[in-house]
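In structure tokens below, several structures.
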Structure P
Amino acid sequence: MRLKDKVAVITGGARGIGRAIAERYAEEGARVVLADMLEAEAKATAQHIGRGAIGLALDVTKQDSIDAMVAATVRQAGRIDVLVNNAGVFDMAPLLEITRESYHKVFAVNVEGLLFTLQAVARQMVKQGQGGKIINFASQAGRRGEALVAVYCASKAAVISLTQSAGLALAKDRINVNAIAPGVIDTPMWDHVDSLFAKYEHLPLGEKKKQVGLAVPYGRMGRPEDMTGMAVFLASPDSDYVVAQTYNVDGGNWMS
């Protein structure tokens, strides 16, 4: 029960990594708020988790939606102690074929949405006066460039940089901002990633997913539940002296 009586908001919490973290947080004693564009799915997941879990609508590209989610959380749960900034989107294309539409879509969610969700929740945490924990989701893609994935890689590099700046800015308020950089994780998003690689690398569906799984030093793709241990650590008192760091949780894919 390392998170006993904490209120934790998880964006993109309806499925995948967000859902796995929500389930683990609830097991650790937290009351979880699953905030997602898939409102019905978020509510169904909250009902499945039980323990007072809440499902709320959230579109991180709209400030009104972010503000409404924060207000609804405080109204229903009393406060916010933990934020997991997990909502994200993926797109890819050869460099000479990248469109402004694709660029704006990826940055609107992965960078702008993450920043302004962090800001809104941090304001609430400062108002509460008891500190808090904010965990951003970066990626191994933010550690390096990839020929077909320039925009997504850049967006996740921005998350790592924002984590450093926000961590330094909020440390005085005892709000710890850190990040997790997953490797290749077997989620519904990776099925989308695989289909795009199949298109641009002329591969059969499922082949890229197989290749990247075999290339992981640990010997397999990650699973959503592989992210939960680090997410619990960064939300718990054990990480009180950890500020502005990004932790690779990737089976050995990247060392930094």
Structure Q
Amino acid sequence: MIELTPIFNAMLGAEIPFEKFSKDTRVTFFTGAGISAESGIPTFRSTGGLWSKYDPVKLASPEGFNENPQLVLDWYAWRRDAIRLADPNPAHLSITKFQKLFHDSAVITQNVDSLHSRAGNNSVLELHGNIFRERCNNCGEENGLNSDERTKIRYCHCGGMLRPDVVWFGETLENQKLEQAFELTGACQIFFSLGTSTQVYPAAQLPFYAKEHGAYTIEINTERTPFSNHTDLFIKDAAGHALPNLYEEFYAAVS
């Protein structure tokens, strides 16, 4: 396992087995909250007073929604407004460049903010849903979110309340999405783990699964994670700083 400082040295190209890769190489990007934080998207606890007094479980759980749906809808409206002020950062934009270099590639994200799509990323699998969609709390039917009605309690044609289409505390990931994530991971030849703590299961298993199935794994994070001692290449840095540099190395070797 190779650990690099934020300053890429001249030996970087020699460390990665570029000779094994071509434009036909299958690549998977796995992203977590760290990559969104680089765009300034606030976390649960960084709300600056108004929402910090509330238990996050009350704001993001089926129980909290059933108890006080208006409170939950107001909080999600606040989150969407905060996300709209954020822009995709160099990490998101570098993934777009990587996907033009490696045509057989996909993004698996734990984030719900749509920044990957806004950056032009393709084949994005949103494991935890999307904050700009809503679905029925009863039948599960999904639909887009009307911004004019985002704080109103609304009902589905079946009578169930409409809620944000995100995975809450106490809920499990959609089986179909999870199976697709493992299929993409098991089939790839390069696996990037970007800005994720690798602690929330079952998604945290993906980097290990990639390694077990023969992928060359690259982890970029500002802190070490449970996967850091297992990855082929660990770069202790922000993804928005390291990934553009890494793209230039891959482009020079593969294009």
Structure R
Amino acid sequence: MSQIQINTTQNVNINFTLAAIGERVVAHVIDLIIKIAYGYVAIESFYAIFKDSEWFIDMDYWSRFAIYSLLVFPALIYSLVLESLWEGQTIGKKIVKIKVVKIDGYQATFVDYLIRWFFRIVDLNLLSGFIAIISVIMSDKGQRLGDITAGTAVISKKNKVLISHTIMEELGNNYKPQYPSVINLSDNDMRIIKETFLIAKKSKDFDTLNKLRTKIEQVMETKSDKATIPFIDIIIKDYNFYTQNM
């Protein structure tokens, strides 16, 4: 499978596996079924409730069209809302285990998801998705037009290296932190640090580990004599200690 290298905000390069076209199509079909099912239930339920109402019977075509449009509006913004709330995933993407990420290493914003959603008109609605498929095939980063414009890509979360997607750590009752300045880090910093640390340690990528250590020390404005792996491990635990006890 094709891969993409993303330089994180910690100035560390991480390789991700790009989502295959088949995975993206399956996720799209799942989401499409959900949207169609919602639209059908919403319209049929409304009609069943109000079909005998005098105001509904007297309503002209355009008024009915406006009401039905409002009923199906949630389906129209389905992808935009869920990707914004679930950090690049919809129900279909969660099931297939793929997600949208920024290729510059930063967290995708609502504007990025909005751009992707807007370009669905061209990518997915015109020519039944043919434009999106061609764009993904031709792009070296597997991007449809919306991804190219928003600076995003779709990656697979089915990594061979298993990592925890949470910054939480189990700490003993007697744990004593060693680096108070760890509070200078944010939750997003710690998430990236932990994911990078686990991947690099598993693959024995000491160059990445040393770069990660240097960046951590710069942000925390501290120096340590400890070896790199124990140092980063303590940083992760210290961060959890302070954030869990604030």
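Each reported figure results from applying straightforward, stated rules to the coordinates on display, with no laboratory input. These figures come from a predicted structure and were not determined experimentally. Cβ atoms are built from the backbone, for glycine too; each structure is taken alone.
Looking at Cα Rg over 2.2 N^0.38 Å, for residues 128-231 alone over structures P, Q, R, structure R comes out largest.
P, Q, R: which one has relative contact order in percent (Cα under 8 Å, 6 or more apart), as calculated, at 27? Checking each candidate, the match is Q. If mean projected area of the Cα convex hull in nm² is calculated from each of P, Q, R, which structure is the one that comes out at 12.9? For mean projected area of the Cα convex hull in nm², the value 12.9 is produced by structure P. In this comparison of P, Q, R, the computed figure -14000 for helix-only ellipticity at 222 nm (-39500 (n - 2.57) for each DSSP H run of 4 or more, over all residues; to 500) is attributed to P.
Can you tell which of P, Q, R yields 0.45 when FRET efficiency 1/(1 + (r/R0)^6) of positions 120 and 224 (r between Cβ atoms, R0 = 25 Å, to 0.05) is derived from it? Structure of origin is P.
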